[in-house]
1. Assuming 65, 46, 18 is Cα extents along the principal axes in Å as calculated from a single structure, say which of I, II, III it is.
2. Can you spot which of I, II, III the value 21.5 was calculated from, given it is mean count of other Cβ atoms within 10 Å over residues 10-17?
3. Going by distance in nm of label points 7 Å out along Cα→Cβ at positions 58 and 106, which of structures I, II, III comes out largest?
4. Which of I, II, III yields 32, 24, 15 for Cα extents along the principal axes in Å, for residues 18-73 alone, as computed?
5. Which one of I, II, III has helix-only ellipticity at 222 nm (-39500 (n - 2.57) for each DSSP H run of 4 or more, over all residues; to 500), as calculated from the coordinates, equal to -25500?
6. Consider the structures I, II, III: one of them gives 3.8 for distance in nm of label points 7 Å out along Cα→Cβ at positions 42 and 66 as calculated from the coordinates. Say which.
Structure I
Amino acid sequence: MTTDDCVLVVDDDRDICEVIKTILELHGYRVLTARDGADALAQLRAGVHPSVIILDLMMPGMNGFQFRDEQTRDAALRTIPVVVLTGDGKAEAKGIALGVEGLRKPVQLEDLLDALRRARGP
């Protein structure tokens with residue numbers, strides 16, 4: 001499976017995953033979803049290699065902080081860019097603490113698209 005040009009959305013809220021997936025697909029992205037950090041790691045270790053990960057922080061099971069810790073310890077996964085998307089009022093600060101950009105839910109579409117462009121690089 002070639003997934004190098006897709007976005008992986010990691011969020012336990014199915015409605016949020018579906019909305020983000022639909023919107024990003026309308027903007028030309030291929031989108032995969034994961035229900036929590038463990039599901040995301042399983043997909044990544046099975047060969048999914050997205051160009052960027054959109055990561056919720058607060059999830060049951062493996063949360064976004066735990067996922068990010070595992071991701072940065074894995075040489076094969078640490079270079080995949082991440083954008084944190086969380087309902088927490090301190091999204092930007094939490095993103096910075098994790099070494100990524102943080103956006104607050106509900107996010108404006110242009111803010112999300114801009115963050116994806118920045119994360120993917122030139």
Structure II
Amino acid sequence: MPNADVFFRVVGDLEGLAGAVDENMAILPDVKTERTALSESLTKIKSLKERQISLTAARQETTQELLKALAEGRQVAERLRDAVKFKIGRRNERLVQFNIAPLRRRPRKAVVIEKEMPPVSPDVKK
């Protein structure tokens with residue numbers, strides 16, 4: 001069902017129908033089996049809705065626990081990577097195996113020497 005309004009409308013309709021049949025049972029003696037089936041259906045619908053609400057709460061709780069566990073895992077991984085850097089050195093290329101960028105020397109900037117170009121005279125043709 002797309003939303004809660006539909007659920008409450010349908011359940012309200014079914015309960016209203018069951019109440020109307022109960023009030024008029026004297027003139028509707030032949031519908032006992034259908035009334036029993038409706039009662040069973042309502043009971044099943046209500047129990048499934050309660051289960052859905054319970055599972056939604058459990059899902060939300062599980063999601064919060066998962067997020068907490070992920071944060072703890074990231075902290076443990078950070079501490080482990082710090083220990084690895086300390087043990088094998090910050091410049092060691094093996095750090096790449098641990099998804100750590102090693103410290104590398106920066107390349108020197110190239111010195112650009114500009115030569116002065118002789119002025120071009122307008123008379124010279126190429």
Structure III
Amino acid sequence: MRTPVSDDKKAQAIVDAVYVGDTEAAKRHSISTKSIQRWRLEITESPEMSNKVQLLLKKRDESWADEIPASLHAGIVWLKDAFAQARKNDPDAIRAVTEAMSVLAEIAMTREVIDARLTGQDRQAGKKA
């Protein structure tokens with residue numbers, strides 16, 4: 001006989017499936033994709049289950065930006081290691097490094113623009129806008 005799964009765990013698996021797909025969510029929760037599909041049907045039948053899923057989705061949607069700094073840092077650390085290991089005369093490595101540098105420059109510029117707008121600063125003049 002199966003052990004009953006709480007509505008909270010079902011809701012979490014359903015929300016994870018929204019972001020990573022049924023197969024990956026099933027792996028993460030050690031369940032079958034059929035379970036996720038079955039639980040998804042419960043949303044239409046149970047207002048309580050529907051509310052749990054909606055609250056988790058809202059929470060996840062509101063917190064996604066909090067993950068950006070750590071992800072950027074991890075990416076930069078990885079790129080530094082990749083740069084150090086790249087063969088300097090390899091055209092593919094040169095192209096990859098150039099593209100990565102371009103992306104990093106865009107991120108830095110975007111950050112400066114957003115920061116300047118939030119603080120009301122004109123960066124060139126160093127005066128309030």
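Values quoted throughout were computed directly from the atomic coordinates according to the rules given, and no laboratory measurement underlies them. The model shown is predicted, which means the values in this text are computed figures rather than measured ones. Cβ atoms are built from the backbone, for glycine too; each structure is taken alone.
1. Going through each structure in turn, the value belongs to III.
2. Value 21.5 for mean count of other Cβ atoms within 10 Å over residues 10-17 corresponds to III out of I, II, III.
3. Largest value of distance in nm of label points 7 Å out along Cα→Cβ at positions 58 and 106: II.
4. So the calculation was done on I.
5. Here the read-out was taken from III.
6. Checking each candidate, the match is II.
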